[in-house]
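Structures given as structure tokens follow.
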Structure I
Amino acid sequence: MLRVEGLESAYGESQVLFGLALEVGAGEVVTLLGRNGMGKTTGVRSIMGLLKPRAGRIAFEDREITGLSPYRVAKAGIGLVPEGRQIFPNLTVRENLIATARDAAGTSNRWTFDSVTALFPVLRERQASYGNQLSGGEQQMLAIGRALMTNPKLLILDEATEGLAPLVRAEIWRVLASLKAEGQAILVIDKNVEALARLADRHVIIEKGRVVWRGDSEALLSDKDLQARTLGV
């Protein structure tokens, strides 16, 4: 579904990615791991068209999307839950969701306001509240719901549970497991290795913009030295 090959990206003269390569298949959950500042968010920004790569190729469903504008990447079927949530603070919960609704003709899952608020009941309860009136956990649920309203074929989450209370984190992991069971392809960044290992099919670790390891959950959990060296856990 998603194929990234030899991706090189930079901010001005400061190069961040050096040949990043990863793949996400249909219905698959893949993680992108690494310490802070290693290039994970830069990789996501490059995929989404928010940062134009210097080199490399990004393909989605065998279609070249390298360097496309963000709205065209979203239209191709990639939904983003960005780091920091970035919901619209002066719109209500309902307005935040409706604003990103996209016709999903031909897709297997057709997300609507009703189905998203069934997934996150608190959003239905808070639908008249403005974005800046929500707790951090509610904002993250709204950010996920907003991305789902685009009816994405691939969902990308950058720091899925960062800064959230334990009960809210557990709810996010429950929802992601539910989405996976329904066949949703997901690329996720987070620091909770144990939770990611339960959820994901494969893992990619990057260090200073380069892939240094890739493998399955069993291999990741069994290699404590790898975790200490590359993830700081």
Structure II
Amino acid sequence: MITNKKTFALGMVMLISFSLVFVLIMSPIFGEGRNGLVYADDMFNSLSKGSAYFIDEEAAKAEKYAGTGIDVKLTAADEAQAQAWTTLYTAAGADVNTTGTVVAVKGDLGNIINTVLADADAMYYNNSTALTNKYGIEGREATYAWYNSFKIMDETLKNQQRFAESAAINNIMKKAVEPAYNYYGIEIKKVADYKGIVFFLMAFYLVYTLWYGFSIYFICDGVGITMTKAAKKVEA
């Protein structure tokens, strides 16, 4: 039963207009057949990628490891993975000896890190062809192989109590290899170049959420559904 026609009508108008806008948002009219949700998701992914470039910073840190030798044995999950690691570390100038799934790597840590950073840089800029031509392995597959081998190397170096080298490997994984792999194929955008769109999307999200909430509130008020504090029980 409607007890307040004015607030009920206002709530219905708000809910209907909310629904119409929702239909518009879900329509593929935002370029390349995307709806509003996909457009917003792509935008924020691109902006996030634009803020996740640390390769130059890591390259500067890695300079001190030039000439630092390492001698590690990396155990792969299978022989195919071991072969991929062999290809990568050989290209990085290391002396590699592979037996089954065990890849023994002896070489210059600085050279290895520089090779990984160069590959990560190419992948960050969506150039997987550079890695494919270099290793004969698809770009993302090669990047993933670097990541997996670095995880094993990190643990191995810790066991050798080479904690500084382990920390360097860990940083490369998190700040170079992971972003290069995860953001591959995404367009790079800087927040500074899209301030207006970012502000609009954030403001619209806030207003749209309140829009729905108040429409429900007014409809409930119109039919006499209200929230009140429970009366305190008086004990005898």
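Summary of computed values
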item	result
Identity of the structure behind 0.5 (criterion: distance in nm of label points 7 Å out along Cα→Cβ at positions 50 and 82, calculated), options I, II	I
Which of I, II yields 18.2 [mean count of other Cβ atoms within 10 Å over residues 18-25, calculated]	I
Origin of the value 31, where relative contact order in percent (Cα under 8 Å, 6 or more apart) was derived from one of I, II	II
Which of I, II yields 3.2 [distance in nm of label points 7 Å out along Cα→Cβ at positions 98 and 162, calculated]	I
Value 0.98, calculated as Cα Rg over 2.2 N^0.38 Å, assigned to which of I, II	I
Cα extents along the principal axes in Å, for residues 130-217 alone derived as 63, 35, 26 - corresponding label from I, II	II
Among I, II, which structure scores highest (criterion: volume of the Cα convex hull per residue in Å³, for residues 58-169 alone)	I
Entry that produces -20000 once helix-only ellipticity at 222 nm (-39500 (n - 2.57) for each DSSP H run of 4 or more, over all residues; to 500) is calculated, selected from I, II	II
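Every number here is computed from the coordinates shown, using simple stated rules; none is lab data. Just so you know, these numbers come straight off a predicted model, no measurement behind them. Cβ atoms are built from the backbone, for glycine too; each structure is taken alone.
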